[in-house]
Structure I
Amino acid sequence: MNQFDTVAAIATALGEGSIAIIRVSGSEAIPIVDKLYRGKTKLCTVDSHTFNYGHIVDPETGERVDEVFCAVLKAPRTYTGEDVVEIQGHGGIVAVQRVLRLVLNHGARLAEPGEFTKRAFLSGRIDLSQAEAVIDVIRSKTDMAMKVALSQVEGQLSDKIRSLRQKMVEMLAHIEVTIDYPEHDVEDVTTQHVIREGHSVVAEIEKLLAGATTGKILREGLNTVIIGKPNVGKSSLLNALSRTNRAIVTDIPGTTRDILEEMINLRGIPLNIIDTAGIRETEDVVEKIGVERSRSALNQADLVLFMVDASRPLEAVDRELLAAVAPYPAILILNKLDLPRQVDGEELGRLAAGKRIVETSVASGEGLEQLEAAVEELFLSGGIEGKEGTYVSNARHVALLEKGMREMREALHSAEVGMTLDLVAVDVKNCWMSLGEVIGEAVGEDLLDQIFSQFCLGK
């Protein structure tokens, strides 16, 4: 990517619609569009941040290609930090493609995926963590996920990282002064200062990492495994929660032979619901594979919805599964309330070991609202890592924060066992650099290319 050339791309989804937008960014953005634009005044003479009505015309033929508004935004107060023109024309495919072709033929280059956001990063408008959060905004599946992503775009995580790095700069400054002026004999004082501030840094990093599980859930969805023996209503529950007929439902046990997944928005919480094959002893080869997959699905579960048939007594497989889900956040669902009850409620309560029990009839819809409320309550109460604060949702950020925490702990260990301050400074500086990588300090071009390639064209 040439940082200084002018690029253009369609910024809206292709297809029929009310408007289509072509974004042009770079030092030649305004002159290039001026060659094509016909309105009351030339775009190079208008004020920044104005809309200008006119037409895009093919200069070679004089043909009007589209009726447009041109938004002129002059550097540096733009998304990319460069001059930007956004050409807003009629939606569709033909007109917008013809306008883009004219822009490219008159001096612009087709932008790479994510190039506008990459330019915003390179120009210092945003840091790398904010740029990555733009992807999360685009991919948000719920209001809660969108809110978290927007807070990172606005710099909530960046501010915390910068504050921690500033604290480390001050630690390094104390160490440097102590090393340069040994005659002042303040090494013990400096060591105690470094230990005190180092523990503070570790505590802050731990606080950020504490929200990583929730951040991952908001970004990727809460892996919610529905488990139980055959014919307890698992597939019916998947269909009811997703409001679709995603799963085949019959009265024949063993109908579901493989894992089915569906992403849903439950009261602002993204759930990746996994319907598993009913667990039982079987000689059917295909069903047996499905049962094994059901058991292994538990290993990836953030939440387990364990279903029991209220119209039948508990069986050995129910008791076995209750023991298997014990380590996981789980809700026990007593289903088929519309049928005569035969389950031993006291035994179930004892085996549930304090886990929430919700009674339902999935067939009639009874109890589904209470089930949704139970999932929401478990999430927001922290039972599934729901907490207030800054959520670190990006795996790259988590890895760098963990690396930085290890390095600061190394520095603390060195200081506490009496090693020289210059050795302590090495680990403090390493931590400072690791946290700097979160916001894009000293990162390689390969990593930047990898990150921004995840964006769509025009962003």
Structure II
Amino acid sequence: MNAIPGPDPDVVPNLRGARRAGFGALIGTTVEWYDFFIFGTAAALAFGHVFFPSASPTVGLLASFATFWSGFLARPLGGVIFGHLGDRIGRKKTLITTLVLMGLSSTAIGLLPGYASIGFAAPVLLILLRMVQGLALGGEWGGAVLIAAEHAPPGRRMLFGAFAQQGSPVGNILATLAFLGVSTLPADDFAAWGWRIPFLFSAVLLLVGLIIRIGVEESPEFLAAKEHGEISEAPALETVRTAPVPLLLGIGAAAIGVGGAYFMGTFMVAWTTTDLGVSRSTILSALLLATVVQFFVQPVGALLADRFGGSRIMVTALVATAILTPLVYALVGTGEIGLIYVGLALGALTSPAYFAVLAGFLAQAFDARIRYTGISLAYQLSATLIGGMVPFIAQWLLAGSGIAMVAGYHVALTLLTLVCVVLLARRTRTQHAPHSERTDVSLDVAADRHIVAEVD
């Protein structure tokens, strides 16, 4: 693997443009994650009744979660398609395309008739629209991370990369608020039309996101690479051929980053409302509190990473998460409202610091000419192979063995992530060792100095 080319020496960072790019990444990923999260919540609360009415509650829930996973199947393909476009024609045009795809597919889900109206076509169309969502999100994340980080001033790569990561809690907050607004409806009204409102609201968010994203300038690093003739002809093939180890380790390093949200969100909603008798509004309010905590923890994690090094912060956060996770499940499992709030807030204290740094950490593992494709493939393959299966496997473990096995599954994924983060950090350190013959620099010189020093 080649070392990571950094900012062209002739490119002077534009602070105003950097802020605009960071804000554009935040707004765009907020819209994308809002659309993705509302599907997960609707799968837990409504889709079993609307699209699989003849199934038992447990089977209907499993079928809904299988539909939920179909979006994850499409995410690596989205990473390949839009990664190719992003590395070939630019970050900005590609990100506008992914935003439009996500907004239109989500709005269409809100208009989709149920099984009672069009029969088997309803779940089939739901799966197809979910896969369009997956394609869009598969191409969105990597580009949003890069357009922010590649505009960033020196020494602030982790922080600006975290702008894209903030779209996850903000989108989750909006999704939770949207469902809180309809969760108090009578059950029949909620199943008939209430769940559709959050999806239809996607059209408004799409318009806002487009207005902001169109005003963002193209990445200066992409423009420099294009000017110097350093554009890859086949980014996906080049990634697999030249960077297979970073790709595999990146998949593992992202495991709990993509899976954790579905443990603490989608699965928790289904478990507490179906098995513990907790009301929809109560669990959604508790998740809202946890997401607000995440929103404030992530920037702190990114700032600390720019100061002390990305993998050091990630390792600390992951160890703390593994220790606290059993307590989180124990508190929520009491069914007591106050303890549910405490448990979910506790779960949001540690892992968001890791998640905030993940984007910049993965970006350092790939050469600029394949960076969009490389980080998209790593993250989205992790989402498909690991994250998308979390609600299904967790529900299966709960039905067969109880909640302790679900907590163990959560801890196991956290430890897998920890091991891969350490190994990938060591590899990155080796690529930037002083004896290297390469003369190019990485995403950020200061960040590299931290990487060289932090993991042995």
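Nothing in this text is a laboratory measurement; each read-out follows from the coordinates by a stated rule. Computed from a predicted structure; not experimentally measured. Cβ atoms are built from the backbone, for glycine too; each structure is taken alone.
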(request) Could you figure out which one of I, II the value 23.1 for mean count of other Cβ atoms within 10 Å over residues 65-72 was computed from? (result) II
(request) Determine which structure produced the value 202 for volume of the Cα convex hull per residue in Å³, calculated from the coordinates; the candidates are I, II. (result) I
(message) To test your reading of the models, identify which of I, II gives 16 for relative contact order in percent (Cα under 8 Å, 6 or more apart) when calculated.
(response) I
(request) For structures I, II, calculate distance in nm of label points 7 Å out along Cα→Cβ at positions 97 and 369 and state which one comes out highest. (result) I
(message) Given -14500 as the derived value for helix-only ellipticity at 222 nm (-39500 (n - 2.57) for each DSSP H run of 4 or more, over all residues; to 500), which of the supplied structures I, II does it correspond to?
(response) I
